[in-house]
Structure 1
Amino acid sequence: MKASFISAGFNEEMCRYSLFDNSKGNVYEPYSTFNQIKSRTEEPYIIFCHQDIRIDQGHDFNHLLSNLEELEHIDPTWAVVGNAGYNDRYEAVVRITDLNRTPNYTGEFPQKVHSLDENFLVIKTSASVKCSSQLNGFHFYAPDLCLNTIKKGYSYYVTDFHIKHLSGGTLSSDFWRILSRFKEHWNSSFYYCHIKTMTGIDVFLSRNYLIRKIFSKASVINFIMRRKHLFIFLRQIRF
């Protein structure tokens, strides 16, 4: 992974690399690890990514930097950028080559989204966004970071930075346990919030028990998704 970054111009004169080695056990989990990185970083951007990505699809350091500068001009309130997520029309906005042969998005970039995948994230240091200190584990840290971004008044996007991901993604045994904790933590912050993750999971958050119960049903989700005007309306009442 590092060799592919360096070949694409992310050399050690321009970038500082931090390795978190879990090869002998899960010593570092993403929530607290990202917060540690953020607390000691003076560089303008943090790239927080999986080790199974390769920068070998034609885009390089200058391309990413140009994209970030363009985004700063378009929307100075951006805080996080990724390569895959869902926009408010629930279209998958993706710029990636992976084992799932995920179709790449054919619309415009950068594209504002309501969720991001965790394989590749770029965070603007000055935005001062962090993961929730109450959560931990190896899932949902990107949605958590995104929701904390919203709470601070910032936004997040998918940009045109094409990379290769050597995994199609897996749901480990603790996926559902972490999802449950994620919901418990975030329910009280929203009246209605619908997140579609890149794993295909629909997450509904609400401080109202009845709303949570109704929107936990697949039939309700399908009903809403078939009526674009309805789910666009519902996204406007997030808080």
Structure 2
Amino acid sequence: MKPELKKLINEIRDKSLREKVARFVADPTVKIEGKVYKGLPLESSPAGVSHHHAYPGGFVEHVVSTTQVALTLCDVVENVYRGKVDRDLVVAGSILHDIFKPSTYMEREDGTYGVTPLAERLDHLTLIVSELVRRGFPLDLIHIAGAHMGWQHGPIGPRTAEALIVHLADVADSRLNGEVLRAAQYLSRVATGMELERITSSEAFEIVRSKTLKGWNGVKKTVEKIREKRLKTSHR
């Protein structure tokens, strides 16, 4: 298990819930008609195929960032609005809300991502809700998973403070990552005449910052540096 995920799981104070989440993350599989579906490893999987975190390792980045945003929102609720939040549910929900996305993705020979046969029948939200029920998780956590896509894109919207926090954190991180990736692709295309494929979040922020500090010439140099670094890595 990635240290980042293990650290997040250890934030859950309730021992029983912490252990159940740890087992789920260690074995994010679903069994249907006797067949076990595994998908891509969590550590190398993207969290999306096009809109956000669409690169190797994007899934873990999304989980970590969503959890950190959610915990910050918990601070706001408690310290500013004087409300009460079950942080264990928020952390567990943030960790597990997209746990079956890797099961719905496959990596093509050219390095791009597509969807698996499982994804042609069931979406990641249906999978997580059904598996949380099967594994005996608390109803309030199942609700967080089922409502994390909100009223517009899911079967039900958030009806608890914890579900609302996870939903907003998920949207915020997805939007942040998606916007900076699109910006970096645009800057790369304009500055060099071609897009830089499979841009990671760190590369994207580096490209955007280079435009802010040194203009188009800075973007061109940064993109060229990234391409050279990738070339050296591929030859090792």
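Coordinate-derived values only; no laboratory data. Just so it is clear, the model here is predicted, and its values are computed rather than measured. Cβ atoms are built from the backbone, for glycine too; each structure is taken alone.
Some notes on this structure:
- Mean projected area of the Cα convex hull in nm², for residues 113-184 alone from the coordinates reads 6.0; which among 1, 2: 2
- Structure responsible for -19500, with helix-only ellipticity at 222 nm (-39500 (n - 2.57) for each DSSP H run of 4 or more, over all residues; to 500) calculated and labels 1, 2 on offer: 2
- Of the structures 1, 2, the one that 14.6 was derived from, the read-out being mean count of other Cβ atoms within 10 Å over residues 33-40: 1
- Which of 1, 2 yields 17 [relative contact order in percent (Cα under 8 Å, 6 or more apart), calculated]: 2
- With mean count of other Cβ atoms within 10 Å over residues 161-168 derived as 17.1, matching label from 1, 2: 1
- Computing Rg/Rh (Cα atoms, Kirkwood Rh) across structures 1, 2 gives 0.95 for structure 1.
- If distance in nm of label points 7 Å out along Cα→Cβ at positions 9 and 153 is computed and equals 2.7, the structure in 1, 2: 2
- Read-out distance in nm of label points 7 Å out along Cα→Cβ at positions 65 and 209, computed value 1.5, structure in 1, 2: 2
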